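Input: structures, listed below.
Bear in mind these aren't lab numbers, they're just calculated from the coordinates by the rules spelled out. A quick note: this is a predicted structure, and the numbers were derived from the prediction, not measured. Cβ atoms are built from the backbone, for glycine too; each structure is taken alone.
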Structure 1
Amino acid sequence: MFFGTYRHNIDAKGRVSIPAKLRNQCGDKVYVMKGHDGCLDVYSESGWEEEYATLLKLSKKKKKSRAYRRIVTAGISDLTFDKMGRILLSSDLRDLAKLNKEVVINGAVDHIEIWDPETWDAYYNEYIEHFDDLSEELEDGDEDDD
């Protein structure tokens, strides 16, 4: 289980240190891909296997399913941690999430997210005000994905 929020710097080469509390749950390799809402998603090997199984279930005959599968798999990187506990994010991945000097790293239950701080702060501030409403709506199982 991944949880907590951390702020770290990203170096000029694109390396970012994943906090030990999160990194220790990942194993030697992680899979980094475009996430939703402007972040990058980071999966452990077992987490990626579950995500991959979900992708396999998508129809190859439906245009939106094919597009989603292609976008996800075209942009994914399998990365290993260096001796300092860092991963090297490609410029493509950094550009996708608008990552520059600082990043926000969030545990998101089954994966880790890497955010641009401004994007994260705006997202968090938008939804924290409605936390009770979100909780109540989700309790009914009626998730609205606007």
Structure 2
Amino acid sequence: MATKVLMVCLGNICRSPLAEGIFRQLAEGQNFMVDSAGTANYHTGAAPDRRSIEVAAKNGIDISNQKARQLTVNDIEAFDRILVMDEQNKVDALALCTSKNQRKKIELLAAASGHNATHVPDPYYGNEQNFDAVFNLIYACCKNWLAKQD
């Protein structure tokens, strides 16, 4: 059975769609299923931010068909690993948990990957360079995380 991994950020339009697309590409042919969600419902049903779509496309990844959705209690139960982008995402995801086992599933992507970053910064209010930097950080974190799963 595939390991189900959920990538989580605030609105599910910048970081977590990138993480979903990057993870999907890096884990191709491996036994993983990946999805993404946001802790808030600001953008439910919307496509990823155009800058996320552009930086992903520039790196050979198509995330244009993703649609934002909010993290649910059902997600906490259904997914094996929930990788969040920052401390506030972690706090918000943990608030949905009803058991110790559920809480153990939730980790910061950067920390879980062994990367020296503590979180993935939100590029929403930044420029294209911020999106490039976030793409590169998420790519490194996903690659490290997958390597630790072997």
Structure 3
Amino acid sequence: MHKPGDVLMVCLGNICRSPLAQGVFENMSKKFNVKVDSAGVANYHAGYPPDKRSIYVAQKNGVDISTQKARQIKVKDFNNFDYIFVMDKQNFYDIKDLISYHKVNSVVQLLNDPFEIEDPYYGNDEGFEIVYDKIYQGCKRVIDNWK
């Protein structure tokens, strides 16, 4: 994880955590000229914009994620991205199950390793603030490790 590469952020539905992570990482990684995207393990929200609360907390922190659209992860993503950062252990196990049947080039890791970034979907606005902070810390950790 010491060299820059293309990054895919993954959570369950791709409307709360991974869109935030995509936006934050895009802002932080500009000098590295890497591709950043996000996807969900499930296709519950495919084609939809991020959750309003994620859009709000992102905007509050100078990040615009309002034009993103949710999508489900695809097998080709495992060869199109150098790093796949997941938000929690369940996402990690789901992705590991998916890739066990394919030859992959991606490194799969918790974004805020070894900590999980909990899904704020069923909680209140404060949960999105906490998630933003954890995502920021995880993105900063990755960027700080890139030489």
Quiz item: To which of 1, 2, 3 does the computed value 2.0 (distance in nm of label points 7 Å out along Cα→Cβ at positions 7 and 111) belong?
Solution: 2
Quiz item: Which of the displayed structures (1, 2, 3) returns the greatest value of relative contact order in percent (Cα under 8 Å, 6 or more apart) on calculation?
Solution: 1
Quiz prompt | Among 1, 2, 3, structure where distance in nm of label points 7 Å out along Cα→Cβ at positions 103 and 119 as derived comes to 1.1 | solution = 1
